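Nothing in this text is a laboratory measurement; each read-out follows from the coordinates by a stated rule. What you are looking at is a predicted structure, and each value in this text was computed from that prediction instead of being measured. Cβ atoms are built from the backbone, for glycine too; each structure is taken alone.
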Structure I
């Protein structure tokens with residue numbers, strides 16, 4: 001709840017900060033920066049133009065620079081790191097946890113990486129190399145190496161004395177992981193069980209053995225599903241031999257879920273989730289040009305279909321007026337199905353076992369909506385142009401296009417996923433092409449057959 005309340009306050013803080021920045025009161029800007037959390041400073045940096053970022057960056061205290069870089073999108077983080085001197089980059093890594101270092105080091109110059117690695121103690125260096133050996137989008141890439149590990153043959157009293165000796169525990173800790181002499185994961189002991197049971201009992205008597213370790217090579221989206229389905233706060237990560245490597249915490253999983261949501265949303269527009277809102281004009285234009293070009297090709301295809309019926313349109317101008325309605329209705333209906341299926345794929349809710357039933361359901365929805373709106377549109381078109389046959393033709397075209405839209409909206413993402421393509425990225429373009437071409441073809445083709 002605390003994190004949510006902080007986020008709701010962020011827009012107000014942003015407004016006050018921008019006002020101070022515009023008024024040139026740098027002391028006030030510096031004061032506000034000192035009161036903000038690194039994540040809030042990162043949010044502000046992402047929300048102001050490039051010119052203002054330089055001023056703000058120069059006013060930042062040196063201590064939280066590394067934390068701020070961690071919370072920035074990759075594009076802005078890389079741009080700021082390019083401007084930093086090597087010694088400043090090395091200083092920015094001081095005090096960061098091992099898993100945070102693993103997130104930020106790959107984007108740093110090789111010289112800086114070597115200096116940071118040499119500055120670490122041997123044990124910390126080995127732990128960092130262990131995390132870096134796994135891809136970023138796997139459980140191994142997500143894991144935190146800061147874990148509390150105990151043996152099963154010791155008493156709870158010994159564990160309690162050990163914790164008091166440590167004086168602190170890692171953040172978001174709700175369990176201790178139990179390992180054998182070889183470091184293999186055996187189970188976990190919750191803090192609740194530790195604090196509420198007889199201290200003379202052993203860890204083995206109370207530990208939970210049914211919580212399996214997460215393989216280090218498991219994709220991050222599968223990890224997110226495990227946390228969602230099992231209501232986990234932390235979970236152990238193990239290697240292929242079952243040895244405990246680290247843990248994944250709920251805050252890491254929230255980042256995965258947010259990144260996946262950003263990816264799906266931005267991909268539908270041909271953008272990346274790391275797109276900087278205030279990136280340079282030429283860079284933004286270059287990224288978007290390719291996507292616009294793809295859409296232009298699909299638009300030419302739809303125009304070519306229309307051109308095949310130019311004689312029909314010349315004889316009945318009303319067709320040109322009503323054509324956008326057919327294409328638009330199909331596009332919206334298809335987008336609804338496409339969004340539902342892409343979401344289902346992202347959440348792992350769609351498989352071979354239920355894909356056929358989902359397709360059947362969406363086709364029935366498409367036909368039902370097609371019939372409902374076909375009646376409405378037919379009535380409007382008939383009254384508007386005083387032409388009942390025209391109303392019947394557009395009604396038939398609406399039914400056909402909404403049926404095909406539902407079919408394409410369901411099948412396109414499934415086929416793209418099967419061929420290894422991103423359904424969120426390519427699905428909308430394919431769907432728009434299908435609904436436009438089929439809509440125009442059905443409407444103008446039926447008009448040619450029955451109105452002329």
Structure II
């Protein structure tokens with residue numbers, strides 16, 4: 001504990017210096033999706049390599065067909081666990097630039113409406129401020145103790161905001177070097193300003209586009225109406241069959257392998273300061289439409305879904321055209337939870353459709369990706385240690401939350417490197433990531449550093 005206390009004191013004493021280093025990184029316009037900024041992406045990677053090298057990491061810039069990766073290694077005590085920290089140095093474009101109150105790559109510290117300080121710049125929250133919290137924790141450990149409590153590999157990507165085209169080939173080519181006991185991902189949010197969070201689950205995804213065809217041409221509805229098969233009507237009936245009156249998906253086998261969340265976790269979620277009325281009311285809705293008997297948080301974090309994302313057929317222009325379309329199309333997405341197999345879900349859905357096809361109708365399928373859900377075991381020792389460490393830093397105990405969406409790199413770490421991931425981030429829901437006037441709270445930056453110092457100490461402490 002004495003070493004940790006000195007590390008925390010070091011972080012407090014050097015906060016302004018750490019802010020200066022973050023400012024230097026934020027000034028680099030590392031927009032990965034625009035080729036005009038390729039040199040700036042490389043400059044950001046080189047900056048990080050130099051900074052990590054100065055701390056004492058064995059750091060290097062690794063070439064890819066796109067923007068370079070940053071990989072850095074530091075030894076830990078004998079027998080200590082090996083952690084892989086992931087972040088990304090690339091940022092989103094700044095458009096519309098006219099809506100920025102200050103220049104997006106000229107970082108400033110401003111007062112928020114409540115008097116709190118915030119760092120305003122593109123990339124401040126997503127993800128430069130976040131990744132620098134971990135690097136600063138390592139810097140303080142090195143300054144105070146001469147080492148780190150764990151063996152640490154830092155892996156920073158430069159294409160996260162543009163689809164990560166180089167990621168999977170790089171992981172495959174460097175599997176042995178990047179494999180560790182557990183991955184630490186800092187690209188997520190806290191529950192609120194006083195409550196840290198560990199995201200324990202990410203839903204998977206199956207995307208499917210289907211096209212139903214009946215006649216070989218569009219038909220006059222007066223001449224053929226009543227006699228000709230109408231694919232829009234067929235499609236509507238199929239889609240209506242997918243959910244029952246209680247909001248459950250009726251595709252056979254859909255819930256195979258799906259487990260309820262533990263009572264302990266349900267109690268934590270029920271105790272969160274969350275209002276279903278406010279959540280839905282913010283988008284003009286009022287009544288939860290998911291599975292009956294499930295809370296809204298459970299519906300969006302821990303239950304699988306089937307949603308219709310686009311539908312078309314026939315004449316959709318202005319005015320009116322009395323036509324029976326020859327084709328109808330729908331795009332369907334399934335959000336998956338742990339225990340569901342994307343391939344089996346896709347096959348079951350196709351069988352569901354074909355069982356409902358009448359004579360004179362055929363169907364084509366166009367798949368749009370498929371990935372399994374990720375679930376960190378609720379009894380994971382990594383989770384317990386990290387949760388306790390975070391709870392010691394923040395005013396309120398850390399909570400375990402879910403995420404309705406997906407973070408592809410977490411799935412890749414699991415599938416390709418065999419690693420679980422702890423998703424610990426210090427962003428807030430109002431940080432305006434991807435939008436003008438992106439900001440990162442100074443409390444997130446400062447206490448994020450202290451949090452990582454505590455987490456590293458906890459993970460390195462052994463059983």
Could you tell me which structure in I, II was used to calculate FRET efficiency 1/(1 + (r/R0)^6) of positions 116 and 428 (r between Cβ atoms, R0 = 35 Å, to 0.05) as 1.00? II
Work out which structure the value 2.5 belongs to, where distance in nm of label points 7 Å out along Cα→Cβ at positions 132 and 412 was derived from one of I, II. II
For distance in nm of label points 7 Å out along Cα→Cβ at positions 340 and 420, the calculated result is 2.2, so let me know which of I, II that is. II
Calculated from one of I, II, FRET efficiency 1/(1 + (r/R0)^6) of positions 164 and 380 (r between Cβ atoms, R0 = 41 Å, to 0.05) reads 0.00, and the structure in question is I
So if we calculate distance in nm of label points 7 Å out along Cα→Cβ at positions 244 and 316 for every structure here (I, II), which label has the highest result? I
Given that log10 I(q)/I(0) by the Debye sum over Cα atoms at q = 0.06 Å⁻¹, derived from a single structure, equals -0.42, which label among I, II identifies that structure? I
Identify the structure, out of I, II, from whose coordinates distance in nm of label points 7 Å out along Cα→Cβ at positions 44 and 180 was calculated to give 5.4. I
If helix-only ellipticity at 222 nm (-39500 (n - 2.57) for each DSSP H run of 4 or more, over all residues; to 500) is computed and equals -10500, the structure in I, II: II
Tell me which of I, II gives 7.0 when you compute distance in nm of label points 7 Å out along Cα→Cβ at positions 28 and 396. I
Using relative contact order in percent (Cα under 8 Å, 6 or more apart), single out the structure from I, II with the greatest value. II
